[in-house]
Structure I
Amino acid sequence: MPDNETCFIDSNIWLYAFTDNDTQKKEVAQALIKASKPVVSTQVINETCVNLIKRSKFPETRISELIKTFFEKYDVIELQKGLLLTASQLRLEYAFSFWDSIIVAAALISGVKTLYSEDMQDGLVVHDSLKIINPFKL
């Protein structure tokens, strides 16, 4: 991955960065975040926070600080009508799940060239402009 690349990072990558469940994936996730200029969506922030609360028992004070940090350090794409309509079209074109289509739509709207996700089809190029990459396969 090129240094300082602006890219979209899915919630699964953030979860590995914040937890100790898989040391190797944690290192990859943290290196990716550190070397890039991440873009996230409110959905990614929501998914990350709910999973940190449920699975890793993060206290609410830490979640609150994490939310503030996301908005202070990264570009955040907020859900709005155009994004949801784009997601609907993506479901028709690519058969993405409902939630994945919103992530892909947010990445497209942000104008990035790369979406890093462990859960989507590695190597898929969407609308000839956005490539989905599983950073753990590199």
Structure II
Amino acid sequence: MRIVLQRVLQASVRVDGVTAGSINKGILLLLGVHRDDTEAKADYLAAKCADLRIFSDTLDKMNLSLREVNGEALVVSQFTLFGDCTKGRRPSFIEAAPPDKGRALYEYFVDRLKKQVAKVATGTFGAMMEVELVNDGPVTLILEK
């Protein structure tokens, strides 16, 4: 699994012009599922996202987790995170999980994150989506397992 995590003041995702999910202060997670991924990897990354200390404490140091600041999470599926651009001019997506497996692990990840974070919103798996966000920092990290 590969996640692009962005700390945000707010974020939302629309499908066909309708808001599918939105959050206030928290994290936007763009989640790609690899063809060899497992539930164990999803468990690890869900816990990592909830506990990663990327929010400021009273001394303005990144020392607090999403859980500690009662933050929110927006999870958006993005198979293009496994696009390989090393050859030619068109990305290859053979490393991305097939749709059925990708959907199952995406939903599993979201379920695990919901057990650790008060509010988790999502996009729509496999849909064309419009993602809007206000970066906080900006803080952007890449997580892999």
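Where a number appears in this text, it was derived from the coordinates with a stated rule and is not lab data. All values derive from a computational prediction rather than experimental measurement. Cβ atoms are built from the backbone, for glycine too; each structure is taken alone.
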Value 1.00 of FRET efficiency 1/(1 + (r/R0)^6) of positions 89 and 121 (r between Cβ atoms, R0 = 35 Å, to 0.05) was derived from the coordinates of, among I, II, structure I
Candidates I, II; distance in nm of label points 7 Å out along Cα→Cβ at positions 81 and 97 computed = 2.9; producing structure is I
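Identify which of structures I, II gives the largest calculated value of relative contact order in percent (Cα under 8 Å, 6 or more apart). Could the numbers behind the result be given before it?
On the way: I: 27; II: 39.
Across I, II, relative contact order in percent (Cα under 8 Å, 6 or more apart) peaks for II.
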Value 17.4, calculated as mean count of other Cβ atoms within 10 Å over residues 9-16 from one of I, II, is from structure II
Re distance in nm of label points 7 Å out along Cα→Cβ at positions 65 and 113: value 1.5 computed from one entry in I, II; matching entry is structure II
Distance in nm of label points 7 Å out along Cα→Cβ at positions 33 and 57 gets 3.7 when computed on, of labels I, II, structure II
Value -17500 of helix-only ellipticity at 222 nm (-39500 (n - 2.57) for each DSSP H run of 4 or more, over all residues; to 500) was derived from the coordinates of, among I, II, structure I
